[in-house]
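Several structures are given next for inspection.
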Structure 1
């Protein structure tokens, strides 16, 4: 009980610190913060950072040490050691272990995995730095920001599409995270932070190198995806484009509104989409960024486009002759969850029914909750049918039965066993089929 109370009090103090930094940054837009480094190794900040790292879990870094090992070693001992090293300014980050993660549409992307200790320190840095830059981030940015999320981006885009929009520009940066120039990023950070000790620590997070296939490669450009600070660095860098788009009044002059979630962006266009794309491309070039010509495209609303796993499309309403903007789970997202469920219910899956239920629930409910605000009722029904059929077949094979198992395992029995029942959703267009669930 006392530990919980101490944790809550520590979290409260961290929030108070963040609010103070945010207010000062918001009210004094030209101020540079010079006394921040000591905040990074404050006891309450480090414990809050550890709480977040522990909650996020994650794989071991190059040292092979898992979160469970840190707990076994003694949390207070680890936090105390980190605090001492930071106070004495001799903390050294380890190289980032890189693994290749498959992309939904083919290819891979590098994911950087820092050590647990490095994740704690970087999270502490983020807790101190984030409110300063959050005060100047634009409304069009939704990704990896406090109290902002994909649902808000989806709602804003849908509302914007109703404002006489006829097309969108789907923006895709060419290898964005690996192209961010360190000197330019550090220049942007130093405009608001003048604390030399913290700037030195920030620079170290960029220069630590990556461990890949047994060798350590220096990082002269880019930020490793997967580190606690990389989303903040990403937003700091792209905020320059966000801000310039607003300051040059592109929404009014070009008739194009920018919506961005991390390095994914769309321009909702009411005038020439080609002109808007040219203007955005020029701003990207000024930031030494390149757009992927194969994936950056102009799309009419009647064709539909995917953003954040949601398909936006303009169709005739079911109840009137008016056009309506519908939102559906994208086919790729449907296919992804089906593939995950197939893996769990494969014939060779060494898993007991109760373990299957335990694993499937967070996957299904997380997916459903993400899309609950969209026109997904038909997709939910198809997903329910797909899950039930796969589990029923799995149970039948497991018991060495024959057929599809409808009589032995009716839906009511599956739900009694703990199978999640998907409810909710809204009426959607009859012409849209969840093809990924077939």
Structure 2
């Protein structure tokens, strides 16, 4: 491209930054970076009733967290009100618009408008189906379509890349561009993101705000990777692609015309791959931040012990928060027992009482509390009871962790510690086995 590419992302601070908006922002950002252009951030905050400072902060924080840095801005529409009135009055003076009850309204004339959308191709609009358009409302504030055109023109935006729910706005905006004598930008309308059932994404069906995914323990690199592949393909079947490669390969011509379905399982898998690629020390740092936030970081916190725990779970967790789900039995003084696991593995097993008593005694007498000795003790007790190792180890797992599925048991017992392990076995012996019938 001969001219300098200039694109923009223009969120409204009337809510948090959601998945769809983040994907639109990413595509603009990648397009700018691919062409060595500029990425501009504009805040469309003319809705005074719904715009809130906390939403603005969340949007900016989310963009920074995703690594989508901007070259110019943020520009605020609320600080540009006089500009919009100036251009509306210009249209008024030229006869393109008229006043009515304090509002300035653009008179729409019948014509055919044709655009060559980069993604959708040729789109034809009949303006006879469009009613006269308000430019400046009675309260003196501009309408979305008019402010958008003035800003995009003055900011020299070359490519308008946005969701295809804006296609219906395009003919109205083109009319304003032409009336004001502004150069038209290129348009590219990205298909929407849908839920897996192909319905529109909604908060009722799960997290859609970027801040929620951050809270759930997704890595920004993984989320960016996943969002990039929602509607765009680098030209091969890879599902893990670096930001550098995205910038090198990104093209609007490779964006599909149909809506993409958001798949939580795919995002989980991609996130798990990024977690596995992290250095254990870096992963420990990220998890420590969450420990502090959860109030689990105590004064006598042993970082060497924690890194061992992180190493144990490194290849097993899908999200940072998943780490705490899987290690809840270690960090909580009291654990919640899975009822089904208790019934399946602790009920109607007559040998468990003797086995648990032997385990308590063996642990109390163990001078060298190491993983290999813990494993040896459990397997030897199973032999003494004349049951398979599995038939003894699984009930011990439930007694110690509260679940039938957990991180490796011998390592878990070691990291939980001798005293806590004995306490859990005693609790199961005194309270859970009594329930057997």
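Please treat every number below as a calculation from the coordinates, not as lab data. The structure presented is a predicted model; accordingly, all values stated were derived computationally and were not measured. Cβ atoms are built from the backbone, for glycine too; each structure is taken alone.
Determine which structure produced the value 18.6 for mean count of other Cβ atoms within 10 Å over residues 55-62, calculated from the coordinates; the candidates are 1, 2.
Only structure 2 yields this read-out.
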For which of the structures 1, 2 does the calculation of P(r) over Cα pairs in 20 Å bins from 0, in percent return 21, 50, 28, 1? 1
Supply the structure label, taken from 1, 2, corresponding to FRET efficiency 1/(1 + (r/R0)^6) of positions 79 and 343 (r between Cβ atoms, R0 = 30 Å, to 0.05) with the calculated value 0.00. 2
